[in-house]
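Below, each structure is written out as C-alpha cells.
Just so you know, all these numbers are worked out from the coordinates, no wet-lab data involved. Computed from a predicted model, the values in this text were never measured in an experiment. Cβ atoms are built from the backbone, for glycine too; each structure is taken alone.
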Structure I
Amino acid sequence: MIIGVMSDTHLRSPDPTLEFILDDLFKDADMILHAGDIVARSVLERLQESSVIAVCGNMDDYGVADAIPQVRVIPAAGVRIGLIHGWGSKEGLEARIVARFGAEVPDVIVYGHSHAPFWGRVKGVTMFNPGAASRNRDTGLGTVGILEIRDGKIHGSHLPLKR
C-alpha cells in the first residue's frame, strides 16, 4: 500500500502546488493523509474531493476545525496509523504526541507542526513527519512524504517540492 502524506499547507485557497501534489505526486497513492494546518475551508473541500483523510491543526480556521477531528487512527494494510498535527514548542513535540495516544499507541504516528521532515522512532514508536508542503524550515523548499506498507512493515520517505 502506498500512502501520500502532507502537512502544513497553510493555504487560503487551493493553488498550483496543491494540485501538483494531489494530481501528480500522489496520483498512484492508495490513500492520502494530511496532518493539519490546512487553514481554509476551500482547501479542505479540495482535499475532500481527492478523498484525503485529514486532521485539523493549530492554524486552521473555524470552518476547518469544526469539520474534522484533531486525532484519528486509521487502519491500513494491517497496521494502525495515528494522525495528529501537534502543538506547542518544537522541543519535545514527538514525546507529547506519543503521550497523547496513551496506552493505545498505533503502529506509526503521522504528524506535522514542526515543518521539519522526520522518519524514525521516539520512545519506541515509529513516527513520520512529511515536513511542510508550504515550506520546510531546514531547506526552504516544501516537502511531502510517502509511506509504504508491505507485509506489515512500514517505510517512510520524503519528496522535496521544487519551486
Structure II
Amino acid sequence: MAATILIALGSNRRHGRHGRPEGVVTAAIAALAAAGLAVTARSRTHPTAPLGPGGRRFANAVVAVHSALPLTDVLAIIKGIERGFGRRGGQRWGDRVLDLDIIGAGAEVVRSGALQVPHPRLAGRRFVLDPLVEVAPMWRHPLQNLTARQLRARAMRPKARG
C-alpha cells in the first residue's frame, strides 16, 4: 500500500556541485525523486537561523513523497542521499551539507532505533512547521491529535515566563 511520507530537508553548508544551501535543497529533492520517491508536493525554501552551535543560516524545506516502501527502506534511501551529498557524522546540530528527516507518515507511529515517526521534536520546530504547513496543513500528528497548522500556531505563541 502506497503512503504519503513527509520529509524535512535542511542545509547550511555549500556543496561543490550544487552550490549554496538553497541549491543543495533543490538538488536533494531531485535526488529523492531519482531514488524512486514520487515527490507530490514541496514547500518553498525557508532561510532560518541555526539551532545550537551551528554558525550558518539554514535553508529548510518540506516535501511530501509517495511510496509503497516500508519506512525503514525510505530511511535507508534518505540516509544514502545524505552520504552522497557528503554528510558525515559530527557535532549534533552543527553545520551540515544536508539533513533529511522523516517527520510524518499519515497516522503511522514508529519508535524503533534510528526511526522515530512522527519526528519526536517536530512540534516545537518552526523551521520544520513553517514549510510543513505549506505542504500539508491538515496533516494530523497521530500522537498529539493536532494538525500541522495547529502545531505551528502553538509553536508561535510567546513562551510564558515564570
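Observations
- Structure with the greatest value (metric distance in nm of label points 7 Å out along Cα→Cβ at positions 29 and 45, set I, II): I
- Given 1.5 for distance in nm of label points 7 Å out along Cα→Cβ at positions 5 and 133, calculated: source structure among I, II: I
- Structure from which 1.3 was derived, distance in nm of label points 7 Å out along Cα→Cβ at positions 37 and 61, options I, II: II
- In terms of relative contact order in percent (Cα under 8 Å, 6 or more apart), the structure with the greatest value among I, II is II.
- Source structure (of I, II) for helix-only ellipticity at 222 nm (-39500 (n - 2.57) for each DSSP H run of 4 or more, over all residues; to 500), computed value -9000: II
- Read-out Cα Rg over 2.2 N^0.38 Å, computed value 0.93, structure in I, II: I
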